[in-house]
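> Read through the structures below before going on.
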Structure I
Amino acid sequence: MEHWKEDRIGAAERGENPTVLARMRTGFAVIGDTQHLPGYCLLLYVGNANHLTDLPRRERARFLLDLSLLGEAVETACGERDTAFRRLNYEVLGNSWEHLHGHIHPRYGWEPPHLLHGPVWRYGEERTAPEHRLGPQHENLRADITHALKGILSEAYKQD
């Protein structure tokens, strides 16, 4: 296991987390370790919180805004790359990693019909199959999401 995975946020702060796309106000935008559905990203909250409701309401709103801005970037990049892009699913779970983070799952028209309308977790182990691991083949996707995100952040944060 890569050592940065043991402390993803600390590694991001030290510049050692290779999945980081950008530092946002409330956390780090990262591309997912697997890309079963291309463009899967997360927002890792920087601070001590397990549940969204652990945050004061103002910080909660800032985290959710950041999550939506990351989603906007994923939607922009994935929509330009694949005409079968349909929508995004947002999730704030915390069942596997008890630290506040949000998931952004792009959804596509080419997904199997029986899985198209349910949560991505219904894919089971297929989501983390070795052929979907983040790698050099995802560099253009990563660059497109990062480019879109930086443009969105410069506009959105200017308004605050």
Structure II
Amino acid sequence: MSDTGPASSAIDFRIDPIGAARQRTNPTVLCRMRTGWAVMGNTQHLPGYCVLLHDGAADQLTELPRAERVTFMHDMVLLGEAVEKACRAADPAFARINYEVLGNLWPHLHGHIHARYHWEPDHLRIGPVYLYGPDRDAPEHQLSARHDTLRNAIAMALREILTQ
């Protein structure tokens, strides 16, 4: 069965974000990069949160050949640069970008790009994002149409960066 024909069904991006990206049905996709897919995070408690999803079977960086590891990390840095550009323009309280490659919850290689802001509470701003706890996933922080302006700005910045 073809994944582009009428008999195919859309893959749920919340269950298989990479399969849905390949099928072009993942609404969080910003851009296809050399090693994977740049996507907006499902939660936007810190506006601009993005993820680079490796488009392959690797669980961790060391499973990739060294050259591909470097390329993955380079893609992450480029996505971070785009997030920084868009978030700095959108919010004067933008502070920095934090990068994480964890893989503890989802055993598939992916990298988190977190925009950080001066308006964050002091006790949370100086630590890792997971210290926010379950508040990160509160309904009011879920990715929605209200994030389209920032999403479009990040996608545009990323496309510009990738053409340089």
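What follows draws every value from the coordinates through simple rules; no lab data is involved. The shown structure was predicted, so the numbers you read here are calculated from the model rather than taken from an experiment. Cβ atoms are built from the backbone, for glycine too; each structure is taken alone.
> Looking at FRET efficiency 1/(1 + (r/R0)^6) of positions 41 and 65 (r between Cβ atoms, R0 = 30 Å, to 0.05), point out which structure of I, II has the largest value.
Going through I, II one by one, FRET efficiency 1/(1 + (r/R0)^6) of positions 41 and 65 (r between Cβ atoms, R0 = 30 Å, to 0.05) is largest in I.
> Computing Rg/Rh (Cα atoms, Kirkwood Rh) gives 0.94 for which of I, II?
I
> Moving on to the next point. Upon calculation of mean projected area of the Cα convex hull in nm², for residues 97-144 alone from the atomic coordinates, which of the structures I, II produces 4.2?
Working through the options, I get structure II.
> Among the shown structures I, II, from which was the value 0.60 of FRET efficiency 1/(1 + (r/R0)^6) of positions 33 and 121 (r between Cβ atoms, R0 = 35 Å, to 0.05) calculated?
Details: I: 1.00; II: 0.60.
Source structure: II.
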